[in-house]
Structure I
């Protein structure tokens, strides 16, 4: 499992929602992982933190991260998100 944490000054809720609209064909929120046009994401959360907007994702593999990057890189740059997420190998991943 690979963790992705995206928390940079250029990431705002408005820019996040624009990325989601472009990925999902018009939705401002991801309601289901089926909404995204790539496979391999197992968890997604986004929200306002004390010092900016924050996104946390969990991917099943490096290949899934590559699919994510291919789908989102140009869109993120287009809307003004300048820095990519940071990726980490997950030590522990537990679900209900």
Structure II
């Protein structure tokens, strides 16, 4: 498994398409932003932040980060889908309980 660490999280409940943003640290070298989007059909999915540009009267989206390994992509999606950062943050909070 790759070295994936949580950096930060932000929610956007009133945005119709972007619901969450999570920064991950990959191998202690790179901070990459992943967003949780809501599709028009209500489905939710994680993806990297992308830039949209129109070309030939068509809107294209270009990801800001591309993994060179399917294994890394699988590890990142597993981390995000299982919300592993919440588990780690919760355990840290429990460690600080004074009883």
Structure III
């Protein structure tokens, strides 16, 4: 599998998905990734705010998006995007 990177919702950080040991969604709707090694053990990928709640299974949708890239020959970035009409979605871009 090619390298898959996951971006924060504000685009300020990319994490290599292979460095992720877990993904979760807290009661506030924030989606976080737990990383092994490095200086930052938890990265908030989506900081939910009132009126922009993430779906209950949003963290699972990230895993589905990454699984769909398992046969890709090139690297990809998966990033969370909020649209007023559609809500939160994960978008993939091949590099």
Q) Suppose you compute relative contact order in percent (Cα under 8 Å, 6 or more apart) for every structure in I, II, III: which one lands on 18? A) II
(Q) One of I, II, III was used to compute helix-only ellipticity at 222 nm (-39500 (n - 2.57) for each DSSP H run of 4 or more, over all residues; to 500), and the result was -3500. Which label is that? (A) III
Q.
Quick check: 0.50 is what I get for FRET efficiency 1/(1 + (r/R0)^6) of positions 12 and 68 (r between Cβ atoms, R0 = 25 Å, to 0.05), calculated from one of I, II, III. Which structure matches?
A. III
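No value in this document is a laboratory result; all are computed from the given coordinates. What you are looking at is a predicted structure, and each value in this text was computed from that prediction instead of being measured. Cβ atoms are built from the backbone, for glycine too; each structure is taken alone.
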